[in-house]
1. Using the calculated result 5.8 for distance in nm of label points 7 Å out along Cα→Cβ at positions 124 and 252, pick out the matching structure from P, Q.
2. For which of P, Q does volume of the Cα convex hull per residue in Å³, calculated from the coordinates, equal 160?
3. Figure out for me which of the structures P, Q the number 0.95 belongs to, where FRET efficiency 1/(1 + (r/R0)^6) of positions 156 and 204 (r between Cβ atoms, R0 = 30 Å, to 0.05) was derived from the coordinates.
4. Identify which of structures P, Q gives the largest calculated value of volume of the Cα convex hull per residue in Å³, for residues 100-147 alone.
5. On percent of Cα pairs over 22 Å apart, for residues 140-243 alone, which of the structures labelled P, Q is highest?
6. Comparing mean count of other Cβ atoms within 10 Å over residues 84-91 across structures P, Q, which is largest?
7. Upon calculation of helix-only ellipticity at 222 nm (-39500 (n - 2.57) for each DSSP H run of 4 or more, over all residues; to 500) from the atomic coordinates, which of the structures P, Q produces -24000?
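No value in this document is a laboratory result; all are computed from the given coordinates. Keep in mind that this is a model prediction, so the values were computed, not measured. Cβ atoms are built from the backbone, for glycine too; each structure is taken alone.
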Structure P
Amino acid sequence: MHREVLTELESLVSEGRNPRTDDIDRMSPADLLRRMNDEDSLVPAAVEKVLPAIEAAVEKITHALRNGGRLIYIGAGTSGRLGVLDASECPPTFGVPEGMVIGLIAGGDRALRQSVEGAEDDESAAVQQLEQIGMSARDVVVGLAVSGRTPYVLGGLRHARKQGAVTVAVTCNPGSPASEIAELSIAPVVGPEVLTGSTRLKSGTAQKLVLNMLTTASMIRLGKAFGNLMVDLQANNTKLSARAARVVMQATGCGADAANNALLLANQDVKLAILVLLTGQSVPEAKAGLERANGVLREALQASGYDNQKTNID
């Protein structure tokens, strides 16, 4: 068994030795940090090369979320933690309900804080977790595995595909088993790590960039932004309350008092407050308009007869 795994690892780009860092243990801190920074600078270019694959995934995710489906990440170790992180930030950022974007990790919640490396070898674990959350054909399941060979992820992807769900593999090794199982493959090639096999470095950065794109682009297409403003953010702490007021001010050109008053009337609904201020509609009228526009502020403005050119958002 170990011999088979050794053979597999030898073929992976992410497990190769980096000739540019074979002397890092003898470098000064300044030189070591410069070398790491040089390697990190290669990541955006690698992600750029797979933008068409990311676009295809965004289209699938947007369609699923618009039609009652969910985005589900599955991963182990660093990959799993990144998925959980991205999922957990969607409700406060985009105002989506808990459970629309879900992160599952091998080893469960304990693995978020402690290494449970052996959990990644259990193919059935992901299947059990997916069944527990009632995964269906309406969902999109994204398998996160730098190597593309993690049994936990492979098991989850196989199960999801059998159930008719859209499947996406995010790896850093093209042609991996995960890429062959999944309907869509996103595989930025960032090259060998600064520290051989430590895929929390460049590979982890690449995965984070991809996840940023998957959720942010999908949410924007669902109407969660007005221009580049987060109009569905949840103002549930002091900082976010101030940000909500600032968004209203930026979108409408009003002052702080007017923004705060509008938010109070709109029960802290940023999108609703903006619509009320720009159109002069009552809260019930604006709320009904937003519902008819499926929550897309720009469409609600157009339907009201308001000239979008008058706003601060082009």
Structure Q
Amino acid sequence: MNGMSGAHRLGLSLHNVLTRWDTSPFALVTLAAVLAIATWYVQSVWALSSRGRSWSGLRTTSFLTGLVMVDLALQSPVATFTMGYFEAHMIQHLLLMVTAPPLLALGAPMTLALQTSGRRTKVRLLRILNSRGFKWWSHPVPTAAVYYFAMFAFFLTSAVDVAMNHMWLMDVVNIAFLVAAMHFWWPIVGVDAIPHWPMGHGMKMVALLIGVPIESFLALALLSTTRPAASMYSVSSTHAGAAILWVGAEAFTFLALIPVFVQWIRVEGRRTARIDAELDAAYAAAGSDLTPVGPDGTTADTRH
């Protein structure tokens, strides 16, 4: 995240909030990776357009915004302030866990890669997606367990203090949190095709709602602690960060329920329209085969 010494707590001022961008090697690598991925995505969209195939502008906007959120978390002053303020650490956590991942998933990068890659790359991607290892790794139960309970293991133990005093380890933890969150949000957003363990819309909403009491319990545990989360934080900063986690996580969870619910309504609407069309066609076909019957039980063809 940054290379600041824990002995120096950066002053919280508007100038520092706007200008103290992280220039450590990890932060610069993050910026380079974000720019490289953004370049690939935009070039792939252009490649589709040159073939006369359209790509949703909303997907492009979502994906690029998600990349911006990643850079804000790991390279902006948010990362710089994490060495002195637990509030900044929690903002970073929210950006990596509940903001950037769903935006990236809404961009459908796997679908874009499959539509624009060469045959060899496409075969490799499909082989990975359909492999037994990926099937095991993508099971929704362990995925949700890792996503939710990794936060307890990190924030309610000495792990956060150890990581914050060894910044290379904190960088690894941040990447691990981001990967776990992307893995969690991918099937919930449901834009890219999921080869294994497809989740119904009701189950997606349940997976999100389960997190409400879990995240609330974590926030309450941090709010009630009498010790700072790590040696570079104060107790008051720990409590303020817990409040940010509580409000932010719950707000983002309920916001995430909206697109899932809208997708559910659209799917049900299309299903209902399809069933109605099939029934109308069946009634029309049956009606054309009916022969009028008179009061005496004879058909029109036999009455004279």
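1. P
2. Structure of origin is P.
3. The read-out was computed on structure P.
4. P
5. Numbers: P: 45; Q: 41.
The maximum falls on structure P.
6. For this comparison of mean count of other Cβ atoms within 10 Å over residues 84-91, the top structure is Q.
7. On the way: P: -15500; Q: -24000.
Computed on structure Q.
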